[in-house]
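Asks: Structures incoming, each one as structure tokens.
Quick note: the coordinates plus some simple rules give every number you see, no bench work behind them. Remember, predicted model here, so these are calculated numbers, not experimental data. Cβ atoms are built from the backbone, for glycine too; each structure is taken alone.
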Structure P
Amino acid sequence: MHMILKKRIKKIVIKIVVICRGRALQSAAKSDPQVMGELRRWDKSLIILMQVLPKGPGMILSKQGRELRYLGSTQKQADLVINFKNIECAFPVMAGFMSAETGFAQNRMTVKGDIPLAMSLIRCINRILTFLFPGFISRRILKRVAPFTLKEQIIRLKILTLGIPFGH
């Protein structure tokens, strides 16, 4: 019974993290120059699915033109699919205890599709993690965390106050 409760709590945490990251990516795609630069290299139209197997939470991102949209987790067809093998594999990465690079190196996830696109997505996620997490956490899971400029502080404030709650 204790194990089932722990698994449910982890699943709830991952669902919350997925929503926050999806909305933060959508917001950063409109305002952060680094994320916008990554998106310019992507195809004009594509769908990205990041999910926890077998039936865990997931995140669908859609790029149409210059716009990146978080679509929730209902669509299954995607150009790029990143699968975490299970909740136990996903939790440390999603909760900020481990970098995505370390998770990949430990075979916690698989990628189906364009590897350079997956790496670009990870760079975008790492960028939004610097906005979402306080510095002491970001420095633990990311290779480099530069101090924020005033403009980046404003972008961070926008993502935290408008992007995550309202999807702007």
Structure Q
Amino acid sequence: MSAYAATIVALAAVALLVAAGVRIVGEHERLVVRRFGRVHAVRAPGLRFLVPGLDQPERVSMRATELDVFVRAVTRDDVAIKVEATVVLAVHDPVTSARESEPSYVGGQAAAEGALADALGDLTLADLVGRPGPAALTGRIDAAVRPWGVRVERVAITNVDVPLGPDLLAWAGR
């Protein structure tokens, strides 16, 4: 093999190595790079280079996701209610979000349901009927979903269903 052919083969190998390491990170994404199993860096949007064979990339979407949450709860004045709410979550920490074994929104939805049920237990029926969603709900749900690397953008109570029963009649008689 001549020196010319060896140079061509070497250049082709280098070109393949460079092409294998190039990644394009989208506008609403972050690339969490792990090297030897540890988080090495978080890459911002644009054209990024990774070391092939050493770096394992994981894409994390930073877009907001809207979740429909359905909760049964008992208010502070002992009225059983069914609440439908919309919770908008967005990733605020891509490293924490990438560490979770399941998508961060799955754990975030379960935490949001539990926090919403707890928060509704501290409110009265009159507090829920007059307003679309008390501001205290956002803070409590946000504190519950932070371990998944997401934050609450907005909480809106879309429907409050109060079944006609003795607890509602007792509340109305007050």
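Asks: Say we calculate distance in nm of label points 7 Å out along Cα→Cβ at positions 14 and 38 for every structure; which of P, Q gives the highest result?
Replies: On the way: P: 2.1; Q: 3.1.
Structure Q gives the largest value of distance in nm of label points 7 Å out along Cα→Cβ at positions 14 and 38 among P, Q.
Asks: State the single structure among P, Q that was used to calculate relative contact order in percent (Cα under 8 Å, 6 or more apart), giving 21.
Replies: Q
Asks: Any idea which of P, Q comes out highest on Cα Rg over 2.2 N^0.38 Å?
Replies: On the way: P: 0.99; Q: 1.61.
Result for Cα Rg over 2.2 N^0.38 Å over P, Q: largest is Q.
Asks: Let me ask something additional. If FRET efficiency 1/(1 + (r/R0)^6) of positions 46 and 78 (r between Cβ atoms, R0 = 35 Å, to 0.05) comes out at 0.05 when worked out from the coordinates, which of P, Q was used?
Replies: Of the structures listed, the value fits Q.
Asks: Given a computed value of 2.6 for distance in nm of label points 7 Å out along Cα→Cβ at positions 6 and 110, which structure among P, Q does it belong to?
Replies: P
Asks: Which structure, out of P, Q, was helix-only ellipticity at 222 nm (-39500 (n - 2.57) for each DSSP H run of 4 or more, over all residues; to 500) calculated from, if the result is -16000?
Replies: Computing helix-only ellipticity at 222 nm (-39500 (n - 2.57) for each DSSP H run of 4 or more, over all residues; to 500) on every structure in P, Q gives -16000 only for P.
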